[in-house]
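No lab work stands behind these numbers, since they all come straight from the coordinates. All figures in this text were calculated on a predicted structure; none of them were measured in a lab. Cβ atoms are built from the backbone, for glycine too; each structure is taken alone.
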Structure I
Amino acid sequence: MKFEELIEHLDYRDLINFKNIDITGISYNSKTTKKGDIFVCLTGEYTDGHEYVKDAIEKGAVAFMVEHKVDVDKKFPQVVVASTRHRIADIADRFYSSPSKGINLIGITGTNGKTTVTHLIQKIMEENGQKCALIGTLGYKLSSNGEYRDAKHTTPQAPELQATLRMIKDIEKIDNVVMEVSSHALDQNRVGGCIFNGAVLTNLTQDHLDYHITMDNYFAAKALLFTNLKYHEELELKDQPFAIINADDEYASRFLNAVPEGIRKYTYGVKTKADVMAQDVSFSLNGAEFTLKENDNEYKVNLHMNGMFSVYNVLAALTSALAMGIDIKVALKALQNVKGVAGRFEVVVHKPLVIVDYAHTPDGLENVLKSAREITPKGSKLICLFGCGGDRDATKRPKMGAIAERLADKIIITSDNPRSEDPQTIITDIIAGVKSVNTEDVIVEPDRGTAISLLKSIADNNDVVLIAGKGHEDYQILKDKTIHFDDREEARKVFEGSVI
């Protein structure tokens, strides 16, 4: 693509050394820059891309998008913008010819549940005879039975995202994509240029305040997915984009008010009157059961998934099906056969019952502990092993300590991706929320592998153990390295012979 065409509709401040050269790619990491790329100088918390322009030139960069003029040879054109982090999405969308225009793109946002809801919607669409790709935390995949392909973030950076959408549309011939959309991606405009046909809110509870600082900022970032839905005058109401909101969420009314006029609105819930509701909810070792109410219709639902959070995730997916015109019976058939998502309330050992879950927020931990309590036999213990991530929101640590102590009979506090922080400092923050001084009920072991091995002497066969925080992750991020570590593997090793 010609440089002039690439920046034609770009809101830029200045154009330096203009030459209408050929651009063959977009890069923002000098290590992976290729010949013919325009190099985008991103400014972040720890690095400034403007410092790497010479490295990018050595790798073959032929043009630059910058926030201020850089000192390079006059043969290299520079386009100056207010924010490279926001404008990279504009040129990525332009370079890949706006792939989302030809795709039914559904975005899922919220603190918890995004991964599960995307997987459930993918299953529903396939049951309805439609191909559907998925983009999210675990990577991206082209079918529910397909392999995951790597993704660096919950929502990829704009050039990778637009390239992926173009590949899904043109090469794989898939017209439906369901995507996790993180608050970071929305705030940093990584999904800029994407035209969403639907937006779904799971919930909004405390997380990422190290980045957003306040809950109002966090809400504002999430709300962008809804405020950016576009009304199309030429379409009938039934064909307009849709917004789906969890009516039981504390922020429900604020999200509903953020939806533009003319966009279809749907709600789901358990406690609050909504378009789609679950009533008479019950749990057993086999899963959850409830009565689904949709307008004047009622359906009996039996799930292989457990926990109230699973009920909410299923409601979000079913409401999405309703909004897309998919028969509710087809959707129910798809979901009643689903056994869950990797690392989400995943049972890995059955004597004792060991559950691994990704819960890493106060709300997430409370939800999975309550769900685990529902299936803990009378007279047996519920044991919770967890930690908190380093270099992340420290204010949630004592809250998670208090929640674990309140809802579990015994807790083991350990490490969870300490990154550059001292694991003991993180643990001290967690303990600040714990009232008990009983070392039998509150155990501290900074080494996560050793902590999991302690379960062998603590948990009886009829007890329930929740190992929270990492879920599907198969690594541990330390100060100076990343090592292989998988909670599921470690638990199976400890309880070898009891594995399902």
Structure II
Amino acid sequence: MIAVIIPAVVYVMPTFKPSMWPHNQINLGLDLQGGMHLALEVQTQKAVESTVERIRNDLRGTLRNERIRSVEVTDVGATELAFRLINPDDVPAFKRLVDRNFSDLRIESEKDHNGEVVVRLSLVEETAKDVQRQAVRQALETIRNRIDEFGVSEPDIRIEGERRIQIQLPGVTDTDRAKELIGRTAMLEFKLLDEEHSLSRALDGDVPAGSEILYGSPDGDRGREPYLVQKRTLLTGAYLDNARVQIDQQFNEPYVSITFNRQGARIFEQVTGENVRRRLAIVLDGRVYSAPVIQERIPGGTARITGNFSIPEARDLAIVLRAGALPAPVEIIEERTVGPSLGQDSIRQGLMSMLVGGVLVLVFMVIYYHVAGLVANLALLLNILLIAAGLAAFQATLTLPGIAGIILTIGIAVDANVIIFERIREELRLGKRVAAAITAGFNRATLTIMDANVTTLIAAIVLFQFGTGPVRGFAVTLSLGVLASMFTALVVCRQVLDLLYVSRRMKTISI
């Protein structure tokens, strides 16, 4: 018993005196300490469009390698492509190539067009659905990684429905920064500037095929600087190995230093080696952060992102880059902020209800069972201590429904003692001695207590597995309370009663 009580005290003490022990405090949920609640919707159709774009680029590269000439590739809806082939004789080879290397595409139709052949391809429906499901799951993991690095204790992040993600961040006060961190797509791309065509003509509407206009950061009175950038992406953030904040010693400004993995470093070295004296744009979420001139081949796989950052902005950018890009943009469709005053009121009212209920139970047990009732009260207080220690040890979150679970376990713990004491009374009425009555009472009550508590524990586990945030909070404290009540009723009460009556060979018992 002592071996359990001492660790319990060690885990609980930091909640009351944080500097006393090197352990974590009990985490309070959103309803107790305040914070923010977000509901996000993943734009899964964008993930499908990105997949089609990637397949189109791969297919064009494969066609070049196979020397199959096409005039142009156009998008036909979100999931279809149209390839116009110069030589009609290339159609059989084109179809074989698609069947062999692009199983996610299905040939819809082909038709002649002024001596050329247009072949329409579409993404297989099952593939499109799988891309959407994967986008939501990947978005969940990416957001979870970002929040973990942001430093939120015990966030609640889960998928709801097909495209929605629910997020609860207890204790977060800087809501704007949290929303920016969570909702940022963080798609990092390296693209060459189109220096062969006129930027001014492109701004007038004559954008060359294969290029696009992107803008940089606002620059004083000049506004956002435009760039004519090739659409083809040479390298993406998928090859990033690390991103960290550093300070430029010359200008005393923060920047984000990025490091590629082995494959990314090899691609980056090849790209810089083949494009010396050309400008390489560093694009993040469609915005050009910088476009330096490549002076020489860059080995080692390191680069930097500059952009007049503040330290928090650079730190958040490093976080989202390390956590990875979202597979598709997310939209905040619901936002709620819970103030700490509401949490304090909840804690005060919850503790008051637990105190009132506990005092009434303690008084009843003393009046009805006398000294044995005092033993049961001691076990009840120890039961609450063990629940608190369990919450701290497992870093579970205490919520308002969790407080309700603790109040319920008070009744469960007392119920176990009532069963034991009534069994002992029955044995005493049969004329048995105190020691024999205590032994028989515990032996006869153990199976009943185990049956009742195990079934309650199973129900609590099911609630935790399939329930949402508030229900899971209730299930956590209920599960800990059931385990603690079995220990206090069957072990603690037994040892105390043995110490008071059996070891001293008492002939009477106050029960």
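Some notes on this structure:
- Entry that produces 22.2 once mean count of other Cβ atoms within 10 Å over residues 303-310 is calculated, selected from I, II: I
- Each of the structures I, II was assessed by distance in nm of label points 7 Å out along Cα→Cβ at positions 135 and 175; the largest value belongs to II.
- Here distance in nm of label points 7 Å out along Cα→Cβ at positions 247 and 487 was derived from just one of the structures I, II, and that gives 3.3; the source is I.
- Answer label among I, II for the case where relative contact order in percent (Cα under 8 Å, 6 or more apart), calculated from the coordinates, equals 18: II
- Which of I, II leads on volume of the Cα convex hull per residue in Å³, for residues 31-118 alone, largest value: I
- For Kirkwood radius over Cα pairs in Å, for residues 15-270 alone, the highest value in the series I, II is held by structure II.
- Identity of the structure behind -17000 (criterion: helix-only ellipticity at 222 nm (-39500 (n - 2.57) for each DSSP H run of 4 or more, over all residues; to 500), calculated), options I, II: II
- semi-axes √(5λ) of the Cα gyration tensor in Å derived as 67, 27, 18 - corresponding label from I, II: II
- Test item: P(r) over Cα pairs in 5 Å bins from 0, in percent, for residues 279-462 alone calculated as 1, 6, 9, 11, 11, 9, 7, 6, 6, 5, 5, 5, 5, 4, 4, 3, 2, 1, 0, 0, 0, pick one of I, II: II
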